[in-house]
Structure 1
Amino acid sequence: MRTSLLAALAALALAVTALTAPATAAPPPAAAAASPPGSPASPDLGPRVVVFDDSMPVAEIQAEADRIWEQQVDAEMSSDRWSLLFLPGTYGSAAEPLQIKVGYYTEVAGLGTSPGDTVVHGKVEVYNRCLTDGPTQPYCVALNNFWRSLSNLTIEVDGAGQDGCRTTANFWAASQASALRRVDVRGGPLSLMDYCTDGPQYASGGYLADSRVAGEVINGSQQQWLTRNSEVGAWSNGVWNQVFSGTVGAPSEAGFPTPPYTTLDETPVSREKPYLHTGDDGAWQVRVPDARTGTRGPSWTGGETAGRDLPLSAFHVATPDQPTKELVRALNRGRHLLLTPGVYDIDRTLVVRRDDTVVLGLGQATLTSAGGATPMVVRHGVEGAVVAGVTFDAGLEASRHLLHIEGTPGRRPARTTPTTTLNDVYFRVGGPHVGKVDTALRIDADDVLVDHAWVWRADHGVEDFSAGVSGDTDRWNTNTGRVGLVVTGDRVHATGLFVEHFQEFNTVWEGEDGHVVLYQNELPYDPPSQADWTRPDGTLGWAGFKVADDVRRHELFGGGVYVFNRNDPSITTESGFEVPERPGVRLHHVMTVNLEAGSIEHVVNDTGDRVDSDEPGVPSYVVDYPAP
């Protein structure tokens, strides 16, 4: 598997992350083809949800999937959203495999009760983007392959008809906000790196959960990755943060950082993402999986995923052209919310007031703040709420928050069921337009579960956010986000937490008994000078992860803070992680790394070696803090 190439990438990966050029918005796509009838109960979910059944000719399905991919392959900052749903059945064959490519803002999902109900004989893949304005030519990378997903189906890997290299694996060369869930991969390896295009081939993801890969998972150039509650036949390669939680077949962490594996035998708290499926009578419903504790392996390999089914009639099916007040009224009446693909301008807060409310987005549905509104609040005292598959965008006027989970920290006894669960919930400040927010995500409730979140202040975006605004210096003053995440609630768990580029602390954890499995952070690229990146007390910079001084108990497993001060390479940050000196506050397998410019003096507090541009791409590791 190109061993020498992978070894070289392990030493250099992500050093060129910031050199990818900003993308421009894609032109509007043609209207979607009418969805074929799947059953008498098939609902109308709008023109951006395409439903396939296995009676359709493979060539017709292939043509429609290719048409959408061609529109979305470079549409990084567009407003287009798509959901490609496959009713139970088998798609493709050895004689005519179905080979689907997945672009930006595209969801591919099966509609069976289990992944085995929907089988794709062929491939479902993401390849590198080859940028014509990269620093070298060719310049083919997956660093910006964001915002897409694959779930709830089986892939019988078959590359027939592809070139010789492409036949070797099912490729998923994606980075943040590109979840793989409830996927069963058979007959060939799953590669998280596209080694078939010209270099440099870097990738910066990612997340695999509740899945099974019978063969090998080829990590390749993925700098950070979390595999949770899955089963793998084998795992090869690793770059910086490779974390496994409750995964059968996970590699041992012995010898860390060579290789750089962090392995938890069980996942302490988990709740899988809700998903659409059709029942035996063809009726559409949403399965809401139960919360679990102390788990290992997928939820479905020993039988049906435990949980409750909600009929689609229990949901308000929202479309982007509906005024916000309709969505507000639906939630107030006790309806669940199904967001069909698109961008929603939210000019008043959507308030989740009732226990067990489900807000589920299809096709990377996006809620954009309008007029400075906080797009969503989960009200104090709500139990069992789930928000899943939703992207929250900051708007042109500053918001206090993009999502606020209210509560009174420390007032509730410990419980095993999360009060609120966030699955595949993403936050964006800038990118397609100017964004302004104080704190993107605030969690004041106890016992919240964050299961895969990317909280991103954009380091690149459209060429000009607005008149007179262009380049990093203007972005620092115009595209503003002070803090990415603040947690004050107790016993908040996070599995797969990515927070990047905010202008002070990226994450502030004030609650007790926090538990984080994989934390990834890039400090902001764009401070204009050291003066802009110095605290009022004179401390150089803000840590990527801050545990408050009065916290007595906190655990973090597998964390990284990266620096690339491209505006002023002389900028220094004192430490990547800042935590109180107490035995109950423990960090396991943490690191810092320089990507090309700027420096970090220490990994955590005053421990760990400096990283700077003398050795870009070479991490400084701390195995345990405090040392045993």
Structure 2
Amino acid sequence: MRAIVLMFDSLNRHMLPPYGDTFVDAPNFARLAERTVTFDDFYAGSMPCLPARREMHTGRYNFLHRSWGPLEPFDDSMPEQLKQAGVHTHLATDHQHYFEDGGGDYHTRYSTWEFFRGQEGDPWKGVVPRPTDPVVSHPGPPFYQAMRRQDVINRSYMPTEADHNQTRTVDAGIHFLETNADADNWLLQLELFDPHEPFFTHEEHKKRYAHEYDGPEFDWPGYQKVTEPAAQVEHARYEYAALVSMCDASLGRLLDFMDGHDMWADTMLIVNTDHGFLLGERGWWAKAVMPWFNELVRLPFFMWDPRTGERGTRCGALAQTIDIAPTLLRFFGLEPTADVQGHDLAEVQAAARSLREGALFGAHGGHVNVTDGRHVYMRAPAEAANAPLDEHTLMPTHMRSRFGVDELTSWEPAEPFSFTKGLRTMRVPAAGARSNPWVHGTLLFDLATDPGQEHPLADDDVELRMLRLLARLMHDNDAPASQFQRLGIPFDEEAGVEHLLVRRQADRAAATAEPLPPLAELPAVDLLTEPLLRLLQDDRARAVVERHAPELTQTELLTIPPNMGLLGMARAAMLPAATLRALAADLAGSLAAR
């Protein structure tokens, strides 16, 4: 038996031909759907990148206990279990997050692995900064400036498509297949960072989306609300589309090889992604700072399983990323461990129905979300503090750094969880989520009547049912009591109507969801983009801000980066659009002589 997993990063389901009308040229994804089962209700679980990959290894949710981090000592890694059972597992990837502090032990779970450098500011080629270097900017936080500069350097070492990270990674995957086409008992995980931002492609793919554009270079949006002109938003969508078309060509190379070597008889093929990416939809860029809408979590997923022989069909059962590990283990004749929460997707197809009551999804410190396939419930914290929030880990690293000494001074041993093999983890107070979900409020959607999630539902009966489902699944995941406390859900008893939040938080949710106006409509842009604390040193400016945003007390300002202006706060959803408009008008009038 052999298996291939072709994994992309940030691949949008709604822009692929098998899932509906799209302007994206991706004929090989349509070809893929003819050779596989297309899953229509496949959801993410833990997000973003590395939490999703931890799920692929372990077959269980991890976002309620841990943010971005490595595999833990108590985790059962699917590739490692296969390796120990005599199945050769190989990873070929250009996903640089595997090789940072927060991902450093994933690749070593495979029998062999190879890595191709240069994606997204990977510190690859060393070029010392010079005073004459052109200024490189990025709309995100300051550390993105350094990443953007490094990305410019890295691209200069990839002058042709043959030199591109994606091409070299696929070359490696094809080489593995050529070398082992007549061998048995192997798994190839061919994992591409694309179409994750930045959307770097060469002319061959860009020319498919020729368009008039004379704005700034823009293929790397920030994680924030949209304030760019419509033409710039459209340009970014075309840049993303060009990269998806390149991914489609890479998929075609793999399908050609499988056809040419008659591999379909005994070789499983899974094509998947970790999450999507917003390209101006709902007035947002990217992911992680807004609620996890379906554009981000309802994923494209395709599977050819020789055990079932199904192809060219669709599966409507509720499935998730945690199902990948048990599917591959069973395919190779191994039983999943007791900690696995997912299902073998061959059993899901055989049952022709969902084998789970609901699906959890989310990111550590964000909304905790659940869907039953019809409704989606996004539970926000009950209070603005978004606390208590802890990291439970024996591997204290963040994405690109170790936990600091100041973070570790207050850690305490936690009682063992059901999945920690009797080990007590470190319980470390979390530094905070990337975005406070409290500002977005608790949201409920009915996908049958509102598939675009454009009209939040206020229905106490449905909310109570979904809240109780959420709590049951959290208990099934052995979620810490602190998560229930953070969300305002009773831990030892069933939730009641007094615990509902949709109506209580509706006004704030609606205000936060409003898209921002274009910059051209704001009369005081220069003032709004000044560093916030410097702006508030001016008594007149402070009076204006306190008049429109009294919640920005001095205490709360301590948590706001000093370099963030009022516009930056609005982009990060810390100020509603209406408040920003009022501030701009008042500042323009009151401080005209400044």
Structure 3
Amino acid sequence: MVLQTDLIRLEEAGNLSGLFHERVRRTPERVAYTHFDAGSQRWVDTTWREMALEVGRWQAAMRREGLQPGDRVAVMLRNAREWVVLDQAALGLGLVTVPLYTDDRPDNVAHIVEETEARLLVVNGRRQWRRLQEVKAGFDSLRRIVSLANIEIEDGARDRHLESFAEWSFGCHGEPQRLEADADTLASVVYTSGTAGRPKGVMLTHGNLLGNAWAVCDVEPLTADDVFLSFLPLSHTLERTGGYYFPMFYGARVAYARSVQQLGEDLRAVRPTVLISVPRVYERLHARIAKGLSRKSALSRSLFELTVKVGARRYLRGLGQAAWRPTQALWPLLDRLVAARIRAQLGGRLRFAVCGGAPLSPQLAREFSALGMPVLQGYGLTEASPVVSVNRPADNRFDSIGAPLKGIEVRIGAGSELQLRGPNVMRGYWQDETATRAVLDADGWLRTGDQVRQDEAGRLYITGRIKDIIVLNNGEKVPPSEMETAIGLDELFDQVVVAGEGRPYLSALVVLNAEAWPAFAAECDVDPADPDALLDRFVERRLLQRIGRALHDFPGYAQIRRLSARLEPWTLEAGLMTPTQKLKRKRILTLHERDLTRLYEGNGDA
């Protein structure tokens, strides 16, 4: 890879604070961040120099608050330039940031704040503060809660901790301070959004996060003209490393999406060249495309299928994985009629998209890549800062998670478990040596809990998860996540949990799409408003037929024979989903234990 003039080298940065200060020094007048201003109803730019001034103001207020190096600062902000300002202000003073999800449960927030003994908590405004009042007794360690927005509070109801940013920072200003500590200094405690049990605080150093972002630079060079659209929570380490620190090495611009609901509008307005996301985003876009095609003629559907077929071979030929076929001569026409119109929905300039956080269906990766939007699937975990491996634009395999990043060693342990070692591996779990020793050995090898195989070129392929494998009573082993992903490609199914541990066959708990349900109910000749319709055995048979088609590539024993359907989704607020949209399987199975018992009564025939 040829290093560009504006690319900051790892040794020039030294630590995360140094990366920011070096970027400000090199390109002070370049646009760093773009956000939508609700007041003026337009997109507004912020330069690196302006970012530095804001960092200096925050640092002055933090020093006046009496915060000392090593103190923890909890960040409960939605994606915005203020998240970066706060993070850099804290890092520059040797403070430790503790990211919190804005829609996390109040009791979970209180647990994290109490466990880390955070001294400062920063929130967006009234909505978050009011929810936290339910558990304010858990905030004894806090000196201050700072709200970016002013919060009007009735007399007598004021929280002694609470202060608006305007009040808290009044009269504060100064040059931003750069941290001179080495890369081993603790930078952040990031709580994993585990699918079972209490989350654990992952201790990540400056070297962990900075080195991982630097290693990502080797995947595909950026330019100063590249634009990221940030919508995954910055509390998610994938977005923090890939959508914040990584572009800073190059000085690429980052725009902040307004909301998931307005993502389509923002994609068309910002026109990003790079996108970082989780599978659910691509699954929703695929469902939207499928829904649109269902309303069109058979000719239009055939034209789309031909476009994907020809586009996929064209894409694979460019990678040296397929030969030329005469049908590729049709591509210019198919591109103009079909592919270009779909790309326009994502802004029309996307060079590549990175997908992580959970497995992405190879079918979807193939479809989007065929349409001219290459999707590079990767793999990581918070304990690894988080990126471990990723497909490269010049070597993309739809069913692979790619080769490890430079500097990361991997080995396959007992039970085909992926284990890794490198500068990106965490220091350990916050105040939990027992949990640390369970996953991190004395030689620095981290156990991931994921099962893999590796090909001769070094690419990794996920084959299952050690704890998530379902073993039927006949000894057959089934990876439920792959089946759930396949079923979820059908627009009728919003959420799926496959069950069957120790049972004679597999069953499923499904949440149906509320918009698609009425039409399906009409096909089944039942009233969609009747709650008993979901219990109708004919409806169940029809749903099982849909699922059977989705699972046609799976072996015979990996088929769903019974299911329980509902319309009410499993939510984060109910404690059934993580902030990164992963379902908490064990909690859901426990909640619906009676439903599951019913599904295994009798001989299991629907």
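Every number here is computed from the coordinates shown, using simple stated rules; none is lab data. As the structure is a prediction and not an experimental result, all values here were calculated from the model. Cβ atoms are built from the backbone, for glycine too; each structure is taken alone.
Of the structures labelled 1, 2, 3, which one yields 1.00 when FRET efficiency 1/(1 + (r/R0)^6) of positions 192 and 224 (r between Cβ atoms, R0 = 30 Å, to 0.05) is computed from its coordinates?
Working: 1: 1.00; 2: 0.75; 3: 0.30.
Source structure: 1.
For Cα extents along the principal axes in Å, the calculated result is 70, 60, 55, so let me know which of 1, 2, 3 that is. Walk me through the intermediate numbers first.
Numbers: 1: 67, 56, 53; 2: 78, 62, 50; 3: 70, 60, 55.
Corresponding structure: 3.
For mean count of other Cβ atoms within 10 Å over residues 200-207, which of 1, 2, 3 scores largest? Intermediate values should be presented prior to the final figure.
Values: 1: 26.6; 2: 16.9; 3: 23.6.
The structure with the largest value is 1.
Starting from the value 19.6: which structure in 1, 2, 3 was mean count of other Cβ atoms within 10 Å over residues 120-127 calculated from? Please list the in-between numbers first.
Values: 1: 24.4; 2: 16.1; 3: 19.6.
Considering all the candidates, the number was obtained from 3.
Taking 4.2 as the value of distance in nm of label points 7 Å out along Cα→Cβ at positions 264 and 528 derived from one of the structures shown (1, 2, 3), identify that structure. Let's see the in-between values first.
Working: 1: 4.2; 2: 5.5; 3: 1.7.
It was calculated from structure 1.
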